[in-house]
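Nothing in this text is a laboratory measurement; each read-out follows from the coordinates by a stated rule. Keep in mind the model is a prediction, meaning the values are calculated, not measured. Cβ atoms are built from the backbone, for glycine too; each structure is taken alone.
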Structure I
Amino acid sequence: MQLITPEYINNNLDLFKYLQKIGILPDDSNVRDKNIGESNYSKSIIQPWSVWQDWKLNPWDADIVKRIYRTKVLQGKTESEARIEDYEKIIHICQERIRQLKNN
């Protein structure tokens with residue numbers, strides 16, 4: 001397995017461009033330096049968008065990844081209550097996706 005070092009990335013233009021495309025390496029836009037709303041994705045190097053692109057996820061799977069990843073504080077709810085709500089949403093999304101697959 002190749003060890004990925006800064007030198008390796010600098011010498012591999014295709015890899016550099018791909019990592020920049022999916023947002024792992026910064027570009028001039030600064031879009032991923034902030035977030036809108038109460039989520040905290042911008043604090044991490046790898047954001048859900050990068051995973052969605054790299055794994056070529058459909059919207060249903062992407063939504064599940066987003067809900068697993070985020071740690072969102074909801075007004076009037078404890079951290080545990082907010083996480084439970086996310087897991088309940090994940091279950092609901094899974095049930096809908098299963099329904100779709102069975103009827104396809």
Structure II
Amino acid sequence: MTTATAHVGDTLIATTDDPIVVEGNVYFPEHDIVDGVLLANNAKSLCFWKGVASYYDVAAGGVTLPSAAFTYHHPSPLARRIKGRIAFWNGVDVSATGTRT
């Protein structure tokens with residue numbers, strides 16, 4: 001079985017049986033993330049093949065991690081399988097087993 005979890009400290013913020021890994025990042029379906037954890041911000045970046053990334057601050061476990069989650073709302077056709085998914089970094093601990101790439 002393919003599973004992935006994301007934690008901030010001891011606080012579970014996401015768990016899924018349907019992760020996708022792209023460039024070492026585990027992408028979680030939006031509906032598998034705990035409500036209220038993601039706080040939209042105005043940060044953006046550009047990936048030459050995935051498109052424009054939008055960022056979220058992550059609030060959990062009594063801390064707020066700036067821009068610790070990202071998504072591609074309108075990914076390029078090459079990255080279409082990550083549409084509707086969120087990846088974490090910058091202080092969020094992600095664990096995955098048996099993920100598909």
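Worth pointing out:
- Structures I, II were shown, and helix-only ellipticity at 222 nm (-39500 (n - 2.57) for each DSSP H run of 4 or more, over all residues; to 500) at -17000 was computed from I.
- A value of 18 for relative contact order in percent (Cα under 8 Å, 6 or more apart), calculated from one of I, II, originates in structure I.
- Entry that produces 20, 17, 10 once semi-axes √(5λ) of the Cα gyration tensor in Å is calculated, selected from I, II: II
- Comparison of I, II - label where mean count of other Cβ atoms within 10 Å over residues 29-36 is highest: II
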